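Every read-out reported here was derived from the displayed coordinates using simple, explicitly stated rules and does not represent laboratory data. On a predicted model such as this, the values are computed, not experimentally measured, just so you know. Cβ atoms are built from the backbone, for glycine too; each structure is taken alone.
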Structure P
Amino acid sequence: MNDVTVGIASIGYYVPPLVHDADWIAAASGIPADVVRNKFGIHQVRRAGAGDSVSAMGVKAARDCLGGFDPAALDMVVYCGSEYKDYYLFNCAAQMAYELGATNAAVFEVHNLCSGGVWSLKVLKAMMIQDPALRHVLLISSSREGDLIDYQDTQSRFMFNFGDGAAAALLERGCERNVIMESAMIVDGRFAKSVSLPSVGCEAFTMGDAPTPIDRHLRVSDAAQMKHDLDPITFDNFVAAIGSAARRSGFEAIDFLASIFMKRSILAELLSRFGLTEANTHILEEYGHCQSADCFIALARGEAAGALKPGDRAVLVSAGTGYTWAATAVRWGSPQG
């Protein structure tokens, strides 16, 4: 059983056509456009429109991923996207499976904020190796957290890069292409309460309290303290997570980095740590940060552009508020290259 592989048979994605560029964000926030573009690294983000619910975008990405594959042959549909979904306490995986016609699939959800997609590959690989009945599993990430940003709140400006969109990956047991290797995660729970939607949840809905208006925006509890504590460690944690996943996978080097959205200068420095350049990644400047869909979009766009090639040793890396830094290695292409 240890020799069983799990590979990524296909990837699909969907991003809404509506664009909010740096000038739009500048007008909404009062921050100069050159600061948004150059200091924040935001060129444009995609914004969901009418009909672009979280589940609807996920279904569109899934259909792009599946192509001619019969959804009835799926053994499981897993949602790993934003916790901000169509409804509060809502089974998004079940809804998407129903819309797709995945009539024989079990469903469940994985939530780990923006590192959920990268870590789900580890979870599902282990499940599929252990259970021969799990032959085809569809992993879907979707996010429209752009709804949750208050552009007048300067403490939340690090979230101005949030864009809307979805991605899906079809995982296949015994697949020898795009084989999922090993993963690594670093966690610092000091930041667990740093970012939240504080008006929703049991801490807000205390039994017996009078109803209060719901503030639908994400809030930062203490932006200065978070920056003070996070800045000295986050880059090194990215490096450590990537390096650990690569070493565990037997990679002596890395050929392609599929990264969460980050500004070009920081990504360039991260690439350089592993002897890479911008030719070894796909920068998501035309999409923004689509939560845990980022890395899958980067893989798909990187392959389409010729940057990700058969035989490449790829690493997906992401980070989620909480705070987690996660990486998963993938040996791209077939064993023959």
Structure Q
Amino acid sequence: MNQTGWTASNRPSFVITIDTEGDNLWAKPQNITTRNSDFLPRFQNLCEEFGLKPTYLTNFEMAECDRFRAFAKGALKKNTAEIGMHLHAWNSPPLKPLTPDDMRYHPYLIEYPTDIIEEKVSHMTALLESAFEIKPRSHRAGRWSFNGTYARVLERQGYTVDCSVTPHVSYTNQPGDPNGKGGTDFRRYPRQPYFLDLQDISQPGSSRLLEVPMTIVSVYPALDRIVSLFGYDSFVRRAFHRVFKGIRWLRPTGENLPLMLGILDRAVAEKWPYVEFMLHSSEFMPGGSPTFPTEASIERLYRDLKELFGAAARGFVGATLTGFGEHHRRLVKPSSAG
């Protein structure tokens, strides 16, 4: 069976993921606001114009925000978006301090004891169910850090798709708990969808939880294709990732439209099953992020998005995370994923 999920009669999926969270969390505010909720209808309307369906991976403060709730319920009613979970451990109940100031250090959920991880995921899941009258199935870890314990908790609580893996990227030099070991090293993880081995999430396995890695590509695609022929933990692969560090995300910066369009071209040429776009909800608001601080920068962002989404509409099919997961699952059963 074709494990990429590609057949001659279909097009790859264009999956939009939005980390839906409070305003400018890069500044580590002690009091988090959610004004960016008011800027999301414009983005949603653009997605719908091109037949694309974003997945809003929603954290605690946004699930508590009345404005976001009203907006999201409208999109859900039209079946033009999905709500998934995004969990920031430092302010997601139950609050169990891990550092002298969790709002300053932003500890990773994987740094907490297993019982606290379970409690936080359970509470956040129940909140999403109550706020949006849905059963959340998709998830992305806060600050991109993920491990087997976290994955096992997600599977127990009914999640079917995760998108926390960022190939080529390591967060070990980005601390959470100052006494911890930093985040996850994803540099040798697969780049295409795979059912997780819950004992070693860097490997395909037979769990029900499908990993849909973020689309991040090497700037050396020819070398990358050769290296991909070697095992996940081979010396060749480790050496490649240590020496060649140039990567590109399918994530707008205001200056990278040609690079993003190039990723779409490569996906079609190489018959990838999907590409995954991401941004933060606060990046649609002037001053909501360091990347887009002004109204002019937001207008440049939308000019780029209109061109990118136009290209996506011509060569791809819009899909939510769960929608893509269901499609992939029909083609590749968990028991054969490895």
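Look at mean count of other Cβ atoms within 10 Å over residues 14-21 for each of P, Q: the largest one is in Q.
Sorting P, Q by distance in nm of label points 7 Å out along Cα→Cβ at positions 78 and 142 from high to low puts Q first, with the largest value. Output the label of whichever structure in P, Q has the greatest value of mean projected area of the Cα convex hull in nm², for residues 110-197 alone. Result for mean projected area of the Cα convex hull in nm², for residues 110-197 alone over P, Q: largest is P. Taking -10500 as the value of helix-only ellipticity at 222 nm (-39500 (n - 2.57) for each DSSP H run of 4 or more, over all residues; to 500) derived from one of the structures shown (P, Q), identify that structure. Traced to structure Q.
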